[in-house]
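J.: Presented below are the structures under discussion, each in the form of structure tokens.
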Structure P
């Protein structure tokens, strides 16, 4: 999917203006999203203000050292396998363990950010945010989301624009929450098709008006349903309006 004109310039200005003189903490997964965010941070901030961590729940991804080498940014590794094993004993469900893993990673990142009075950079893209393909208070929690208004296929375009290596661009997207887990496998659709359906929704097309070659109407309906049913994940909390201006509805920051 093509990038809107001036996308890179908007991202540069946003990061500089939002971060200002603070340090930034980032979790590096070895995938394209966190690598692109790290590159954008390096492009706009002094390197000593960027703090990158690998937080494996088991074995660290072999791609992380290669990503670090490409970015020319150092990182530290802290295993969170021990607390994850505790939760795996409670539940044998991969999804439950996956959510716990994502939340524990964010607990760590915020602890490090608090120590330096810094900010946590998120790595979620628009495709994930719309479909709810993230863990609430986990990878969905951060102080800012540079890729939040870019579909996954647009993130790939940003990577190409920035000269990312082919092996990283073509790597199957995965949050590495359990063995063999992939994004597209869980979503049941390629990101290319998914993003075309989401663009239909963005432009307020009804299900019957959305036509994507190779994607059935029932699949399109399923994605529409995902976006609607996961709206709660895109809101921090719901508050009943009682006073003159309620936080989150009238009292917008």
Structure Q
């Protein structure tokens, strides 16, 4: 494949990604959990709505409730990026890949496109599924929003975009570490550990740093109401996470042995 075009490499990487059995299981589990969490959260809100304070009712964001499962399942979507390259490092197949396509940056770019698009499409489907399943439940309290309501299309699209970017972060981290478990561990730290550590920082740094955490950026991308950052600014910072991870991976993958 020394004469392989970019399209050839992309096709090969897509075949490898979808042929890994763990990819299918990751897609099914994360999609199912995202929808289930949205339904359970909607039921919980409807059940306890009368007990909420007026302030909590006024601040209620129906879309954030529907997509609450993404706080957990974002790791699953990031795992798509981890598996895109981690499985090859685990088996040693990465050496064969680089022998077939000596231009390693082209391989990494093809993996990024395949994993990022897969996570975006599946993530968008999961977000729409959660929206469709939870909306009738919220309608009992007239808390639902329609697909055409202001901000809803943008927020749903932001959810898919965020999950695609998380997959790119996972890919970049694993390409740097060259170990599946290591990539998962660092990704887990960014998603779950950092939100616990940052509040322990002395004021005002805790409040200043929190909006820029990966998870917080995602929540601001798919919220109906702007947070500390606008959805566009949050998307830009989230893309910066992916750019830094992939940028460092690009440098290292070209300089060291497979």
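Read-outs throughout are calculated quantities, based only on the coordinates presented, and are distinct from any laboratory measurement. Computed from a predicted model, the values in this text were never measured in an experiment. Cβ atoms are built from the backbone, for glycine too; each structure is taken alone.
J.: For distance in nm of label points 7 Å out along Cα→Cβ at positions 8 and 24, the calculated result is 1.6, so let me know which of P, Q that is.
T.: This figure was derived from P.
J.: Now, a different point. Kindly point out which one of P, Q the value -25000 was derived from, the read-out being helix-only ellipticity at 222 nm (-39500 (n - 2.57) for each DSSP H run of 4 or more, over all residues; to 500).
T.: Q
J.: Where is mean count of other Cβ atoms within 10 Å over residues 216-223 largest, in which of P, Q?
T.: For this comparison of mean count of other Cβ atoms within 10 Å over residues 216-223, the top structure is Q.
J.: When distance in nm of label points 7 Å out along Cα→Cβ at positions 112 and 208 is calculated, the result is 3.0; to which of the structures P, Q does this value belong?
T.: Q
J.: Same structure again: For which of P, Q does relative contact order in percent (Cα under 8 Å, 6 or more apart), calculated from the coordinates, equal 25?
T.: Q
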